[in-house]
Each structure stands twice: as C-alpha cells, then as structure tokens.
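Listed below are the structures to be examined.
FYI, it's all coordinate maths here, none of it is from the lab. Just so we're clear, the structure is a prediction, and the values are computed from it rather than from any experiment. Cβ atoms are built from the backbone, for glycine too; each structure is taken alone.
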Structure 1
Amino acid sequence: MRKLLIPLTYLVFLVLLIVPLIKIAFGAWEDGVDGLIHAITRPEAVHALMMTGLIVIVVTLLNTLFGVMLSIYLVRGTWLGSRLKQLLNSIVDLPFSVSPVIGGLMIVLILGPSTTIGAFFESIGFKIVYAFPGMVLATLFVTFPLMVREVMPVLQEIGTQQEEAASTLGAYGWTTFWKVTWPLIRWGVIYGVVLTIARSLGEFGAVLVVSGNVMNKTQTATTLVYQDVENFNVVSANGVALILVAFSVALLLVMEWSKKRKGVH
C-alpha cells in the first residue's frame, strides 16, 4: 500500500497544484515581456494590487491583535465558563464551515445600505458595504480562524508553569506576556501571520459580494483576474495571478527558511 499511496499522493499534488502553476506562469509570458508588463501595469491592475495590499496590511494587523487576544482568553481565561469557551470555539470555526460567499452575504444583510445599521453609518459619511471597510470585514471573517488555530495549540502545549513563576516573582501581566509568553508563542504567531497574508491575497468570494467589483474603486487583484477571464483576456489574468502566486510562494519559502535557520520545529 505504501508503494501505491506515495506515488499516488505525488501525482495528485502534481496535477492539482504544480501543473496549474506552470500553466499560469507560461500563460503570463504568452505575449512576451511586454505583454506581462502591460498586464500588471495597466491602471486597473495597479489599483487592484494596491487595494489588495492595503486590505492585507489592515487584516493582518487586526487578525494578529484580536487572534492572539482571543487565543489567550480561550486557553488561559479561567473566568470564562466551559460552555462559553465551547461557544467561542464554535464561532471561531464558523468561517471553516460557511462558504466565503455566504459570509459576504451576511455582511451585506447586516451592514448593507438598505439596513438600519448601514443606513446610519452612511448618514454620517462612513460607507461600509461596497467600500473598503466592508472588504476588510469580509477578508477578516475568512482569515480570523487562522491565527487562533495556530496560537492556541502552542499555548496549550507550553502550559502555565513559567507564567505562574513569573507572576509569583512579582511580574505584572504585560511583563509576563512580553518576557515569558511571547517568546514561546512567537513562531506560532508568525506562521499565523504568513497564513493570513496568503489567504488574504487569494480571497475572492466574500470580497466579490461586499465590494461590487467596481473597477478602480473596489476591485481587488482576485476580482480583476475574474473579470479578465470573463472578458477572455486570459494573458492579463495570468499576469496578475502570477504576481499573487509568486508573492505567496516567496512568503512561505522565507518562512520555512527562517524556521530552519532558527532551529524551530
């Protein structure tokens, strides 16, 4: 069985991942260097890539802050009851079980311009849906579990002995976190950041629903690729997709290299 399953695994990996990446790379260069440069420097592509970058930055910062905070509460929060912890754990896993399109639709139904909350925010000049804030919320909804599910197992594994020792010696809460907890969970947080960035770059369904996909306004790189494919502009679509793939792969490779250099397992 081993001799059968190992080659089968490599075959599936090759067909589902490597071949499409090679196809995208060759498709981006189909019109030569000039075609690739034009695909990624046209005004709509520049705007979409900048919009994607802004979303990635904001979502990563929010995801890191609240993800680490919630992880500590769920593992260390003795004041939280077991039922409440189970409920919060279920809510964290909700994006894994709900389609991103449904997540985007929920944001529209709650914060859309036709709702009470959305109309109130628009009346004070703060538009959420079909604007940048809604796109951030949609991406945050999809990526939020990634940080929590990376940090929680690390907190559970290291236990509380070192933190309790620091507290016994008179360290305050923030001092204990930065001097004891943070060095132990640092690589879990970093890996959660890498996964968040990679997932944010590739998010499509939820962002498409809440953004409206308006060119040069609320269009991201993934929705631009979708529009190019719909317009049979496949070379340009491959060019933008290649940029996203290259950045994600480079980020993961740098992460793995750093872990090996630091001897992290």
Structure 2
Amino acid sequence: MKKLFTLITLFILAQNATAQKNELRQIADSINAEGEMLYHSEWASGHSTQIFTSSFGRKKLLSGGYFSYETKKGMTTIFFSKNEDLVVLATVKFDHGLDSSKYSIDTTTRKFTENEKEYYTIRSKAAKVILNDTLFKFYQNTSLNLVPIIKNGTKKVYVITAQTAPNEVLLGNDYLINFDKDNGIIKKTKLHNNLIPLGTGGQDAIKASSHQHLGETSPFITATDICAFKLWKAKTTWVISFVVSAGYVSAWYFDDESLEIFTQAEFEKKMKNK
C-alpha cells in the first residue's frame, strides 16, 4: 500500500509539473506574439518617419503626429495634420516582409477612414492622459512613443520610452492603457518600475543581458521588452536576454527570436546540469 501511495504521489506531481510547463508555454507564446505585433508597429512608424522626413520635409512640418496599423496586406503608417480639421497628410505602406526598401508613399491629403478614426481617438486620449497623470514619468533626453493597437475587438495604447543613445537599449518606463469598446479608458498599467538602460556591447562583446522585474512589475518578460530587443537586435552582440523575477526566469533568444519561461527552481536545475 505504501508503495502504491508513493507511485500515485509521483504521478500527481508529474502531472502538475507538465500542466505548469504547458501553462508557461502558452504564456510565453502569447507574450511573444504581442511583442511581435508591437514591433511591427514601431518598425513601420520609425521607417515611415525617415521616409516622410527625407523626401517631404516641408509637409512633415505640418504633421501633428502619426500612428501605424496592420492590414491584410501589411503595415500602414499615416501622418495627420495639426489643425482641428484633421486630415491625413501622407500614407506609407509596407508589405508583411518589412523590407525598408520596398514601400509606397502617397502624400495626397485625404480624410481619415473609419478605422483610422478609431486609432486616432484612442491615441489622442492617451496623449492627453500622459500629460496629466503622475503615473507617467518623463526622463531627460527621451520622449514617449504612443503605439495604438486594435485587434479582435480589444483596444489599447502602449506608451514606450523612445531610444536616444546609439550604444544602449532602453527598457522600462513603459505603460499600457486599455480602452473599452466606446474608447473610454478602463485601466492604466505601469509595466516597469523605472527606466533601464542596457549597454549593447560595442567593442567588448556582451553575449547576454538581464534585468529584474520586482514589486508590481509582471513576473514575466513584457511585450515591450521583446519589441525593444527586436528593434535593436542588429546593434547588439547579445545572444540571449534574461528577465528575472521572484518566481520565474524568462529567456529570449536572439537567433530564432523564441521565448522560454522557467520557474526559478527549474532554471536553477537547468543551470546545474550544464
């Protein structure tokens, strides 16, 4: 009977461990997908700004901002006017391959589409709230990028600290604003407790980077972390980046852009067996 009890106990523990691994795998896949979506938007916005500024600098001065969104054909970025009678000043499009040399730009002034009005509405509400809510911090020599995302009926705006120095990756000082179906703000979340500058390696090759998530910060890597890693991947010497919390270790691999999440106990065991 004692032997049977031991076997049953071991079976239950094995089942629980498998269930936890599957749950962490699902969480990792979800975060990685969100990071990819965020990266597409930031990539399109960055390259579109360069194109618009270099070729149509005078018209760019009339712009009050921009945002990007995904379509069935790829990524679209629009630049809108400053005045109250809002119009689109320019439209830049990339296909899903995200090749910066393959794009179209249309500088014909036009009205917003209904879809673009939704993006503009949540973006403009986010822009107002970050100026009036002490939750949002501003650091010297940085700016905050607004990234509106609408997908499967969910509306949100990520607020990300813009990169400034060429030899460091900025993580943290990022936020998520969630909206209801009527574009009302329902939640504001601080994703990191502070701003985290990480050296890219330069002449002294750094193979791994790491930072901690403490307090109310998510115990897992964030979509904004992954977005930053993908945006600045070519400028670093990293092969892996770790995010360490009280209970978990997230590992993002730069070669195949995959993500694994381990429990602390599992990660420590993995390191001992290396």
Here FRET efficiency 1/(1 + (r/R0)^6) of positions 23 and 151 (r between Cβ atoms, R0 = 25 Å, to 0.05) was calculated and came to 0.65; which of the structures 1, 2 was it taken from?
2
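Using the calculated result -0.43, -0.54, -0.78 for log10 I(q)/I(0) by the Debye sum over Cα atoms at q = 0.08, 0.09, 0.11 Å⁻¹, pick out the matching structure from 1, 2. Mind showing how you got there, number by number?
Working: 1: -0.43, -0.54, -0.78; 2: -0.40, -0.49, -0.70.
Checking each candidate, the match is 1.
Once relative contact order in percent (Cα under 8 Å, 6 or more apart) is calculated for all of 1, 2, which comes out largest?
Details: 1: 31; 2: 13.
Top value of relative contact order in percent (Cα under 8 Å, 6 or more apart) goes to structure 1.
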Just checking, which of 1, 2 has the largest value of mean count of other Cβ atoms within 10 Å over residues 95-102?
1
Kindly point out which one of 1, 2 the value -12000 was derived from, the read-out being helix-only ellipticity at 222 nm (-39500 (n - 2.57) for each DSSP H run of 4 or more, over all residues; to 500).
2
